[in-house]
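Colleague: Okay, got some structures for you below.
We did not get these values from a lab; they are worked out from the coordinates using the rules stated. Worth saying up front: this structure is predicted, and the values here are computed from it rather than measured. Cβ atoms are built from the backbone, for glycine too; each structure is taken alone.
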Structure P
Amino acid sequence: MNILIVGTRADQRDGWGKYCSMLRMALSQRANIETKLAISNLSAKTDLENSDFQIRSNRRLNVRRRDLIVDLIRNWQQWRAADVIVAADELSAPVCALAALLFKKRLMLVIHGTYAIRCLDCKKSMLYRQAFSAAASIISVSNYTKARLSVRLPQISEKIHVVPLAALPSPISRPSQQLAENHFCVVGGLKPRKGVMRAIKSLEILIRKGQDVRLVVVGEQSHNDSYVKKVMDYVANADISDHITFSGFVSENEKNHIVATSIANLLPSENVGDAFEGFGFVHLEAGLLAVPTIGSLNCGNEDAIRNGETGFLLEQGDVQGLAKCMDDFVTDNELRNRIGLLAQDFVFGWTWQDIAAEFERLATIDGK
């Protein structure tokens, strides 16, 4: 079976890129599957190495008709050679749907989070609605994302299958649990839905109590300049700059070191307008390194954390609750270590090979 995966990128810079590259790797290891990969962003070396050809129409939410036509005509041999076409992110759905219709191929769509809903309200929403209707299977990374889309398009709910994310490409030796230093970490872009401000306010509570703790925020700053300014102004006015490090984008090894030596990983996600956390891959990355993690209810974090076992899920916006959980980990190292190891067990119980097996099952269901 020949599977063509289409995405915007295939590197480690964000969730979509990780998903695309890991899916391609996992499916390629299946005995009966051959894969090809098409992406639009070839700015990174890993993108160039991983992709077989380039498309352009999935670079923006409001896709250009001209780009769709060019992608279909220029790459017609690639579309025709595939048995199954997989849109690995929401922006890739229109071109994949048209190719599947034109060349009579099986269509599978992957939905992650915010853009699964946002695409229904954009100028070219009809293209996305048609793609959802045409898909043989829609793979959602979380129950929450499935629920959000099902509310908007109840007629497609039955063909949405929840296949949670995984951190492991294949079975590996377990990393040893590291001793905690005096910092917590937040990994992700400095943007409202990541809950960075909530993490900072909770850290401030611990500092006022006399705890010698720090916060390391890893990731590129948001394009939302007003939010970045709001965060920086708060840190300055609270006089806690010495306790917070904004590291920006760092190498994978450096990021892993920061996370592995953290007291706990924080991703107190918040639903902001139509934006929400579709899963929270960093929760799994922390668990892989035997670090406990704290997230939010009413978002995709609920599939990434087993509340009270691999970490904690709190009501969105609960600064005091987050501060208490953080304080519990600071004052009880045994709690930190025990939950961290349970989080690691959770991560090792589901790998990308399991995801690939589910993709293969869905690709051949009903004998198609």
Structure Q
Amino acid sequence: MKSASGKAFLAIWLLLALSGFASHVWAAKYYAIVDAGSSGSRLYLYKSEADAKGNPVAENIPLTGNKVTPGISTLVTQSSKVAAYIAPLFNLLDAELKARGVPQADVNFSLMATAGMRVESPLQQKKVYDAVTDEAKKTLPGMNIQYALTLQGRYEGAFQWLSVNYLKGNLAAGGGTNGILETGGGSYQMTWATSSTARNTIDVFSLKYGSTPYTLFSRSYTGLGGNYSREDATDDPNSFPVGYPLASGAVGSGNYRKGLVNTRKLIRARPTSIPASVKVPGLENFVGVGLFKNVATDLRLGDSLSSARVDRAANMIALTPWAVQVSEQPNNPFLFGRVDSAQLVSELIRTWFQGNRELPVADHVNGTEINWTLGAVLFLASNNVLPTQW
């Protein structure tokens, strides 16, 4: 009986293998993604396989020494320096693959730049990406190069949406999903699943996770990131604590409420309306990541925040003299940006959401870091295609 069962199993296996099913389910693929952000470029390595339903699953392989600084956008007029800039990441990847016995042919590589590059000339961007590609071919000639480009903000939001919902188990369950609100250094993203069929806006588009289609509303605002917002507020005394020394020679006023008004003007100078056919979920159905989580942690607000609670806590910080704050937290490198960051987060929520609702915030789900590069792997492993620039 065992012999007959064994023969039957072997026969089924051979049929599946010949049909390509076996390789689809069990064959591992590796994805190397460089997140080329506004402050630096960081390499991530993932092992991706498919589950029994054909949906991609991804495992992050920890790397050390995987970041180079400053941001790659600083080299747009010095493309001859790109090879030396990016070489440490390719050398690290080469060493890691050799240590694990992973053939270069099993690796898909992409470099995706975010907000810092979106404000640069496309012609200069291309020179940078050509240099990255040349260095990749030199160091890892057998590796498959998928993309070297500036990632559209709507896809950065979509990748973060995939990451959050994958880690929460929403995609595997095939049920409801959470929207995401994300503020990084250079931009703000808001993304959620929608039933809208509107095609008069680039903010509504479709993608797949495995074979399951999703339609997303995903919009990005370059300039509404924490770093860029702070640059706009550099000379505004109302965005800094009492006595903070501004570069202009003025000092912080601690007038938090007036700073909110200025932040509101900064945000609403941009188009903020959502198409009527796109329903915006309630704030409690989103997850706030990036600066949202950082502000909640800094202000000790717990695992959620609201505009009202942010304002109350940050107003107290604004009124606390700068000298006192420095004496209490002398080693906090982000101390100077606490008020401005709170104003930005508060007004981003207030601009698109009514009422004093709570936004859940997170930087990890079930012990795994929320990172848009994970979403990028799930996107690529599902055979989705990014729009290219050239």
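Colleague: Can you tell which of P, Q yields -1.07 when log10 I(q)/I(0) by the Debye sum over Cα atoms at q = 0.15 Å⁻¹, for residues 68-251 alone is derived from it?
Modeller: Numbers: P: -0.98; Q: -1.07.
Working through the options, I get structure Q.
Colleague: Quick check for you: by mean count of other Cβ atoms within 10 Å over residues 180-187, which of P, Q is greatest?
Modeller: Working: P: 20.9; Q: 25.9.
Once mean count of other Cβ atoms within 10 Å over residues 180-187 is tallied for P, Q, the winner is Q.
Colleague: Identify the structure, out of P, Q, from whose coordinates Cα Rg over 2.2 N^0.38 Å was calculated to give 1.00. List each step's numbers first, then the result.
Modeller: Values: P: 1.00; Q: 1.09.
This figure was derived from P.
Colleague: Can you tell which of P, Q yields 2.9 when distance in nm of label points 7 Å out along Cα→Cβ at positions 172 and 220 is derived from it?
Modeller: Values: P: 2.3; Q: 2.9.
So the calculation was done on Q.
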